[in-house]
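Structures given as C-alpha cells follow.
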Structure I
Amino acid sequence: MAKTIQAVRGMNDILPAETAAWQHLEEALRSVVHTYGYHEIRMPLLEKTELFRRSIGEVTDIVEKEMYTFDDRNGDSLTLRPEGTASCVRACMEHGLLHNQVQRLWYAGPMFRHERPQKGRYRQFHQVGVEAFGMAGPDIDAEMIFMTARIWERLGLTGAVLQLNSLGTLQARAAYRDALVDYLLTHADALDADSRRRLDSNPLRILDSKNPDMQALLAAAPSLTEYLDTESREHFVALCALLDAAGVRYELNPRLVRGLDYYSKTVFEWVTDQLGAQGTICAGGRYDGLVEYLGGRPVPAVGFAVGLERLLGLLAAGGIELPENVPHVYLVLDGEQGSRRGMVFAEELRAALPGLRLQANCGGGSFKSQFKRADRSGASFALVIGDDEAVQQQVVFKPLRSAAAQETVLQQEIAGILGERLRLAVVT
C-alpha cells in the first residue's frame, strides 16, 4: 500500500478546532486597523525574485538561505513572498498610489521562509502588516505604536515590552557603519563565522548576534546614538514625547537595528519572555529609502508586521480564553414529515436570526444517536421536530448545558426565545 502523503515540513494545517481562535485574532486586528482609517490591500503570493533581492539585500539570510525560489516555465525567477513590505511597495508603485498621495494600508496572509521549524516559527507563517506612505513626521511613527498597543489591549495581552531606537538618516548610518566595521576589524579573531561574513555586506546585523561568546565584544562596540544627526535626534525626541503623553511605556535599546540598508530613523519591537527564544511578536520602523531604492521617487514610509502564530502562542501562554466555533443550536429531526419540515424550518430560523449558528442533523439516526451528536457539537440548545411536531407546527426546545426542563412551543415563537437566550437580534 502506498504511503500516505503528508504536508510539507513546517507548513501546517489549521484544523477546524483551531480556526475560531484564528478568526477571533484576525477580526480583532482588522477592527483595530480600521478604526485608524487604514485600507486593506491584497498582493499576490508570488513575486519576481529581483524584488526581494533588491529590497531585502543579496547578502542576507533570507535571500541566501530562506527564500522559496524557482524558475517558471518561461524561465522567469519567481519567489514565494518571505515578507509583505516589498510587495506592498511594489504594488503601490505599479498602480500609482504614491505620487503626491498619502496612503494608509494593511494586509494579511501567509509568508514563506525555509527555516528550521520550531515553536512559533514555521516555513509558512502568517502576518498582518501595516504600512503608511507620504508622511515624514514622528506623528505617524507614534500612530503605528499606538495602534500596536491598542491591539494588545483589545486582545487582553499583558507583559509585552516596547523597545525603541533610532537609526538616524542614511548618511548618519553610513558613518556609524564605518566606525563599527573599524572596531570589529580590530577584534576580528573574536568574531564567529557568520559575523565575519557580514562585515563587508551587512555589519549592523552583527549587533543582533545571539552568540554568548560575542556579547562582551558587542557591548563595548560604538553606539549608534553617538552618530545620530540633528534631524534624527529631534525626530526621536518628538516621538518619545508623544509616547510619554499617551502613557505608552517603552525601553530605549541602542542595539536594536533593522539590518536592511533602506531603514532609517525610528525602529521598534514588541518583545516578550513568554515564548522562549522567539520573543519578538511585532517589529516595525521607518523605511524612507525603500521606494527610491526600488526605482521610484523618494517617499517617506513607516510600517510594522505582527506574527499571528506567535500572537496565538502568547494568548495561549497567558491563559486567555479563545472562542470555539460551535453551533448555538442543534436540530434533531425524526420521521419523513419531521425531516422535511425541519430542514425548511432551519432556513426560516437562519433568516430570522442572522447571527444564529444552527446545525441541522443530516444522514438520519435514532434520537439517541442524534442527541449524542448534539452534545458533541457543543451546542447550547437542541430543537426537536418529529412528525407530530411538524403537523402541529410545534418544536421541542431542550437546553443541553443546564438542568432546565425541556418545553414544547409553537414554531413561530422559537425565534424570539432563541433571540432572548442568545442575545441575537430577531429580523421580523
Structure II
Amino acid sequence: MDNLSHSVAGLAVGELLHRSLPHEADTGQQRIRRRLLLFTCWAASNFPDLDLVLTPLLPAPLGYLLHHRGHTHTLLYAIPQALLLWGLIYALWPNARRLLDASASARKGFACALAGGLVLHLSMDFLNSYGIHPFHPFDSRWLYGDMVFILEPFFWVAFGVPLAMMAPLALRLLLLAVLAGVPLYFASKGFLHWGSIRGLAAVGALAGYLQLKSGPRGRRGLAAAFGLGMAFIVVQGAASWSAGRVVTSALQAQNHATQVPDVALTPFPANPLCWSFVSVESSAGKYALRRGMLSLWPDLMPISACPASRWGEPLPADATPSLAFFSLEVADLHTLRALKDGNCHFEAWLRFARAPSVGPKDATDLRYGPDRQDNFTTLDFESFRKADCPSYVPQWRFPRADLLGP
C-alpha cells in the first residue's frame, strides 16, 4: 500500500488505543501518552518500508524487486523491528520514558501500538497484487490478496476524515479540503469513476458525522472507519474471487485443454466492479500471458465506462461489455526453464516475477504494464551479460514454480 494509507491507518489505531485506555494521573501525562501512541503506531505502520535502504545490495532492478517487501515484511523479522523502535523511543524521548516507567496503561497502549502498527502494515500490503511472504523462512511463498488497489483513496477518506475532525478548526478545514480535493483531482484526470467519488463522499460524511457527534473524547467515528474498512475489504475480496472465476471460465471456454494456474487481479481505485488482470495459462509445453480487463456488472458499468486513464489503451474490437483482452503472449516452457538454469540474474529475477514476459533482449513482469522501458521490473539481459552472479539474493520461492518444473 501507499504510505499515506499506512500513515492514516496507523494514526487512527493510535488514537483509538489512546481513547480506549483509562486516563493518566494528570493532563500532562495524558497529552504525552496521546503523542506517544500516535507517533508509535504511525512509525510502526511505516517502519517495514525502510527495507529500501537494502536495495543497493543488488543491481537494479533486482535490488528493489527482491529486497523491498522483503525480510522486514515478515512476521519473524517484525520482532527486531519492534525492539529497535521501542529502544529508539525509550532512549530519545525522556518524557515518554518517564511515562512508560510510571504508567501500566501507557505501557499496555505502547505495546499494542508497536505490534498493531507492524501487523497493520503487513496486512495492508497483502491486500494488493504485489504480495508479501510473511511466513519466511518457514514458508517463503509470495501471498497475494489481489483485492485492493495499491493507492487506495478509500483508506485515506475512511481514516482521514475522523482524524481531521479532532483537529482545531482551521487545520480541520484544511485537512478536509485536501481529503476532498485529491480524489476529485484524480477523478478529473480519469483515474477514479465519479460513482467512486460519491461512495467516498458517503463514507467520509458518515465517519466524520459519527466522530463529531461522539464528542471531544469519543471514538465512534474511528470505530466506524475500521468497520467500513473491513466491509470494504470483504466486498473487494468477494469481487476478486468472482473476477478470477470469470476470467478462468472465459479462458477455458476458448480452450478446454488449457490450465490457468494464476490470474493476477488489480481493481480500479475504490471500485469493486472494474478490474484489470494478467492471466497465466499453460498447455502442451507452452505458457501464455494475457492482459485484459473486466467488469463484474456490465449492465451497471460496462468496461467502456471504467476510468479510461487506469488502463490507458483503446478497447479491442472484440471486447464485450464485460470482458476485453488487450494482448496475448505465448512462449515455450523449455526456453523459460533453460534461461533460468543458464542465467543467474534471470534466476534471481524469477524470485519476484509473477507474470514473466521474456523477449530476446529483456524480461518484464506484465503485472506492471507492457511498456518495457517504463516498467520498473524490466531486466535488460545485455546489462548483466558480463557481470558476476549476484550475492545477497533472498531465497523467496518462485511465484511461477508451477511453470519452472521440479
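Nothing in this text is a laboratory measurement; each read-out follows from the coordinates by a stated rule. Nothing here was measured: the structure is a model prediction, and the numbers come from that model. Cβ atoms are built from the backbone, for glycine too; each structure is taken alone.
Source structure of the calculated read-out (helix-only ellipticity at 222 nm (-39500 (n - 2.57) for each DSSP H run of 4 or more, over all residues; to 500), -16500) within I, II: II. Among candidates I, II, the computation of distance in nm of label points 7 Å out along Cα→Cβ at positions 187 and 363 that gave 4.3 used structure II.
A value of 23.1 was derived for Kirkwood radius over Cα pairs in Å; which structure in I, II was it taken from? Working shown, then result.
Details: I: 25.3; II: 23.1.
Source structure for this number: II.
Using distance in nm of label points 7 Å out along Cα→Cβ at positions 139 and 291 as the calculated read-out, with 3.2 as its value, let me know the right label among I, II. Only structure II yields this read-out.
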